[in-house]
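Following are the structures in question.
Read the figures in this text as sums done on the coordinates, not as results from a lab. These numbers were taken from a predicted model, which means no experiment stands behind them. Cβ atoms are built from the backbone, for glycine too; each structure is taken alone.
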Structure I
Amino acid sequence: MNFFRISIFIVLLEFFGIANAQDRYIAKIAVVDIESILENSLAIAGIKKSINTLSQDIQNDISEQEKELKANEKNLLELEKTLTQEKFDLLVAKFNKDVNKAKKNIQFKKIALEQAHSESIEVVNQKIISIISELAKEYNLNIVLPSSQVLYINNDLNVTLEVISKLNDNLKEVPVNYQKFLKNNS
């Protein structure tokens, strides 16, 4: 519904000018393809690579902890025959506590990774907005719309390639501050 309203508004602006005010209030519009910008961003590619590496490290850690816990469980089951019920119950309680601690640790790592990812993406988003604002001022644009919200526009009004170029020139990489969030969540 909003898409339809925006489209009608744009059509009205183009054909009638804003309130027929002798062309002095004609809107200058451009579009930008946000998806294309994100797909072609060097910074986003670097973030994805860092996130994938960190995810793999977390997965390796999970695998190691699982192996260790399975070995402990096996030993515990073997000890069941030789220990009193009371001692065995204490060992089971300790084992369960270790399992819960491992689960909690993994959960903290995943949360920290997600927070670091969000922070890095936000840096890129802010830079994109800044670049679009600069281009709007440079070309005296009143409105810059995402191309996904526009049915038709002349290709001359698409500033996507300029945004990509400026973004890649100004923001080649963004650090993923995983350790910062890991410390905050601990």
Structure II
Amino acid sequence: MSKPTLAPHRMTPEAAADRIALRHLADAYCHAVDRRDYALLLSLYHEDAYDNHAPFFTGTAKEYVAWLPGMLAHWSATSHSISNALYVIDGDHAEGELLTRAYHRTADNQREIIGYGRYVDRYEKREGIWKFSYRALVMDYDEIRDVGAAPNAGPEGASIGSAGADDPAYKFLPRFAASRGLAEVK
């Protein structure tokens, strides 16, 4: 067995599946935060996980998820995304560095704050399922700008996104709605 590395190496089908599962975890995190799906968000962390979003929050994952609604109430819209994602996997333990862009529009729709940074994560696979055991945010830089006009969400008749369970995605995607407990798949 070769030692874990970021360098190119042969990848087994199981290692490829692990990387897909880790990327799904990262993408589900972004979705859960932006759609305010706190039950989903909590399910992405192991029960003993720790989250470090210093200086804003540092504590257990359960405390983080309880803190988040109050913090997100300051924003009319958020959009978190992941671009580059690198993982080092060593059996049932892994580490990841994920580049993130986190867009925030103030509740009064007057300013945008876009944070650019990296999530530096540790993961564990328990009972065959990868979850966060530790997540930290490293900020690289940000942009803060005045909006100056009412937000434009597209032409008349466009589906307008929202942060919560009333987001149109749940209307269009019945399995997403069922996953959140909003409806049953027919």
Value -25000, calculated as helix-only ellipticity at 222 nm (-39500 (n - 2.57) for each DSSP H run of 4 or more, over all residues; to 500), assigned to which of I, II | I
If you work out FRET efficiency 1/(1 + (r/R0)^6) of positions 73 and 177 (r between Cβ atoms, R0 = 30 Å, to 0.05) for I, II, which one comes out largest?
-> II
The highest value of distance in nm of label points 7 Å out along Cα→Cβ at positions 49 and 169 among the shown structures I, II is in I
Highest-scoring label, criterion being relative contact order in percent (Cα under 8 Å, 6 or more apart), among I, II = I
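Can you say which of I, II returns 1, 7, 14, 18, 18, 16, 12, 7, 4, 2, 0, 0 when P(r) over Cα pairs in 5 Å bins from 0, in percent is computed? Please list the in-between numbers first.
Numbers: I: 1, 7, 11, 11, 10, 9, 8, 8, 7, 6, 5, 4, 4, 3, 2, 2, 1, 1, 0, 0; II: 1, 7, 14, 18, 18, 16, 12, 7, 4, 2, 0, 0.
Only structure II yields this read-out.
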